[in-house]
1. Please state which of the structures I, II, III yields 29 when relative contact order in percent (Cα under 8 Å, 6 or more apart) is computed from it.
2. For mean count of other Cβ atoms within 10 Å over residues 249-256, find whichever of I, II, III sits highest and give me its label.
3. Hey, mean count of other Cβ atoms within 10 Å over residues 233-240 derived from one of I, II, III reads 22.5; which structure?
4. If Cα extents along the principal axes in Å, for residues 81-200 alone computes to 46, 46, 23, which of I, II, III did it come from?
5. If distance in nm of label points 7 Å out along Cα→Cβ at positions 97 and 169 is calculated from each of I, II, III, which structure is the one that comes out at 1.2?
6. Tell me which structure, out of I, II, III, gives 27, 19, 10 once semi-axes √(5λ) of the Cα gyration tensor in Å, for residues 225-312 alone is calculated.
7. One of I, II, III was used to calculate Cα extents along the principal axes in Å, giving 60, 55, 44; which?
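Rule-based calculations on the coordinates, nothing more; no lab input. Computed from a prediction, not measured in an experiment: that's the story for all the values here. Cβ atoms are built from the backbone, for glycine too; each structure is taken alone.
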Structure I
Amino acid sequence: MNTESHASPQRLTSLDALRGFDMFWIVGAEEFVHALSGASKASWVTFLTEQLSHKKWEGLAFYDCIFPLFVFLAGVSIVFSLNRSMAQKGRATTLRKVFIRSLILYLIGIYYYGGFSEGVEKIRLLGVLQRIALCYLFAALIFCFTDLKGRLVALVAILGGYWAMMTFIPVPGVGAGNFEVGKNLANYVDKMYLPLFKWNGDHDPEGLLSTLPAIGSCLLGVFAGMILQASNPSHSKKALQLAGCGLICLALGYAWSMQFPIIKKIWTSSFVLVAGGYSFLLLALFYYVIDGLGFHHWCWPFVWIGMNPITIYLAHKFLRFDNLANRLVGGPIKGALGNYGEVLVLAVVLAMSFGLVWFLHRRKIYLRV
């Protein structure tokens, strides 16, 4: 990891803004809405609260799309960064950087979940950052060694292969084709072959087998990046192409879900396509409004986050923004507001988050992995 003194001049503002919009919900906005639901029973607050809660198993809410959107955007970035790197430094040097970046991000993930603090048996080998690292690694390798046709074949093989394994390989004592919690092949593989700490007891939502289709989410982002990097089409045509890909993914994903349900915790192939479809549509919207129409003044707070996503993610783990906010507006101030006291505290947390990334942006400090 290094600290750069400047940002790349070729960065797409819309890509940074969408990444920041995605991170915005992770670093405090979701908790803010949940606190608001405890103070207000307005129908729109209830709706937002439901959408900002993960589905217990099958189905899809807005919050279930946050993680796959980040993986998707990592795929978009692969196209811009690796094409430039291979052109300037060659494939061998580029691949070396890919491996180093993936390893660093994977190790940060190990540290994020506690590292060795509670003993070896509590190390979480697979988590959010580890999954991003693995998806980036394998999607980047596919990108570096294949053309468009090869990447499409890889995507179909990944999603189709995962579906075939989950559908036709029997789980001992259960049988084949069962997608219920604890009875499906992905959970069984974790139980038998994933060592050390697992988030859900004997299996993990970022487990071994379900990492395979997550690579597909990153590849979808690669296709989006290829559309954006094309030199000929206008902004509006690129946005239409992105939206068209999104609609195709949604149609295929929802059709597939009738046999292979949409389940984030085992990252089903239908989930990849549906979440990818919404990711395409969001990117099309952000790209057209920000880079196409030039309407970008509203999005700068998201850009600040999007240019330092790992920084703000780690900051919320280790700086305890909630404690700092309580020192500022807790106690009598919080108590005087009744049910809205917690809302105020979380509003301050969000303000502090924006303040940190604004400060780093003003100083042109960007933490890269």
Structure II
Amino acid sequence: MRRVSSIVAYVRSKHPERWLAAYLLQRLGAWRERVPARGERHLLVAVCDHFEPLWAADDGWAAVPEEVGAARVRAWHERFPLLAAGYRDSEDRRPRHTFFFPAEQYRPHFLEPLADLARAGLGEVELHLHHDRDTAAGLRATIHEALERFAAHGHLARDRAGRPRYAFIHGDWALANAREDGRRCGVDDELAVLAETGCYADFTFPAAPDECQPPICNQIYWPVGDLTRRRAHYHGERARVGRWYDDRPLLIQGPLALALRARRIPVQLDNADLTHAFVASPARLRTWIAQHVHVAGRPEWVFVKLHTHGAPEDTAASLLGAGGHALHRALAAVGEGPGGWRLHYVTAREMFNVACAAMQGCRGNPARYRDHLLPPPPAAAG
């Protein structure tokens, strides 16, 4: 009885009114549409990094000195290739990292080392943004300036018309002015502005236990209805085979779960965040896979979008050291033995391409569809 009481108290502390009902409904749906027990099963893993070189631990809106930011970028430039060299997926590709770089922290000497990693086949750069009390016009101008700057370093894919396209993560989770107090955004019609400026997918969520968590979880989905309304992404249509849009961003969520633990806290909210204090493990990987994030009608392709804030020293030390090795060893183990998974390291862009391929009826090995709609950015095209 004491264990049950402690679980209830823990869940109550995580603001369940924002996500629990959606989570329970999703779990019921996942049970009904289970991953096939036989045949090829494919696990697509993307690490989406809110990569903020100037982030200050005591206040995310403050900034550390420039030299500290440069050292943080240098750590990834020098050490990530060493970590990645020891691991391969089922296509013999090394781990790939997606750096969602904040527009407001742009420095040429931060973006160029990340272009080196892209040229080495180790990742891509997408758009991250923190803003407050903004307007649609101000947001539009900020995005256009950021896209021009990023593209100058060879980042960002282009569509067939030559227009730059980008994936997006909203700072402070407050997509489409989602906070009750209206802070950390200010733009009700943010999703419409994103669509207009070339955003192909949003990778912000999950955010639970934060108040900005939408009442949809563990899904790949399209926002529906009027994209100019506040919190337009709170209403969505699940991605499914045979249905596809080209006029709005796709929302690709990472796994969100209540996971039982044999420790002092018997249950833990796992929102797929990789930190120095909460590293990857075989148990966490099983939890992520069990959420069965997939395109309806293609249950054998399972998407695991992880997130982190990888620039600060403590998390960087983990991801580039013991925590990173723990992640990739756990991933390698899921493919071992009969009936194992085929592992695919993907960037955010590649994950979007594979999801769209699923919606358009493609099947078989999802690795064939990494560049299905959007080609690699120039820096990664070689």
Structure III
Amino acid sequence: MEKKKIGYGLVGLGNIGLLHLMVLKNLPLWNILPEREISLVGLYSTQPEKNINQAIEIGFPRIVPTLYQFLDLSGLDIVDICTPNFLHHEQVLASAAKGKHIYCEKPLGLNKKEALEMQKAVEKNNLHHQIPFVLRFLPAVAKTRALLNSEAIGKVYYIRAELLHSGYLNPSRPFAWRLEKKSSGGGAIADLGSHLLDLILFLFGKITTVQAQTRTIITQRKDSEGKIRGVDVDDWAEMSFQLEEDILASLEVSRLAVGKEGLRFSIYGDKGALHLSDNSPLSPSLYNPKGQKVEPEDFPRDAYLDLLQDCYPPSKLSTGWMGDAHAASLIWFLRCIVKNQKRPETPDFSSGLAVQEVLDLAYQSAAEEGKLFFL
């Protein structure tokens, strides 16, 4: 008997939606398949006239202008939500009510209240749900997790994380929804910090205290019609945390870091250190107490690492570390659906809720001049 196809539908055809589609189109080239064929069912776009030609070329047989027409499409199993943050709440609740598995871009919502309602909706309907917190899907992160579990650097006492971009320093960059809090929920912390917060929570567990400072450097921009608009989200932020087991952490995110873009994540223990960066997405650097770079004598086996490596694109066909991580994340989600498995390593909506709780307190701390908050 022929296996039933998985019906995939996309909400939003912006840059991130196109990246997700690139992953789907590349699966046969990478020979990484989820054991059942993916069928493009439809696209929901609020600008169907603008996007119809591209959507048809991509392979969507139907382009619809409303969410409810989209959710009623025959054969739709998965909803991939790639829209501005303020739309996630309505789209997730409606998709969950229709029994669709949901892959929703980060951050999950505008605040903890929205995130909690979304998490309850998918759990109530027993759906598969995942957020592309793609740093989890770098082999270097999975190897780091295995090394930490084997106590390769002893007792961890400090973490330093950075995710730095630079494109927003350009004052000519036009105003967009990401620069308005009511649409985005926040700036650099929500956009970039959510990735690092999820990584910290994934590797180390609960965050117990939060402090934050933020800055908005370019406070006005012109929109597409030339009108001056005020910017009310952060361009830069620094956060400090206390974690369980007396671990301290600091985190910096920026959209203004000209000359120093990139991901850096360092973990310091009493027997060494681990360093991850976007320059080495496949493996972390391990250092002993003498400051010497070493290779593990007996690399620890780890089920998550084994499964992840089977989802990760081959190095000769790499689309860059961010594209490869997005690929592994989406393939992981598809395979969980096909096998009907809910693996504990999946960044599901519970993970999104945990991140949202920290985001809310970070913004509250920044608004109150760096006040310390307890979770």
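1. On the way: I: 29; II: 25; III: 21.
Clearly, the read-out refers to I.
2. Working: I: 17.5; II: 24.5; III: 21.6.
Across I, II, III, mean count of other Cβ atoms within 10 Å over residues 249-256 peaks for II.
3. Details: I: 15.6; II: 18.4; III: 22.5.
Considering all the candidates, the number was obtained from III.
4. Details: I: 54, 42, 15; II: 46, 32, 28; III: 46, 46, 23.
For Cα extents along the principal axes in Å, for residues 81-200 alone, the value 46, 46, 23 is produced by structure III.
5. Values: I: 3.5; II: 1.2; III: 4.7.
Value 1.2 for distance in nm of label points 7 Å out along Cα→Cβ at positions 97 and 169 corresponds to II out of I, II, III.
6. Details: I: 27, 19, 10; II: 29, 17, 13; III: 34, 19, 14.
Answer for the origin of the read-out: I.
7. Working: I: 60, 55, 44; II: 54, 47, 44; III: 61, 57, 39.
This value belongs to structure I.
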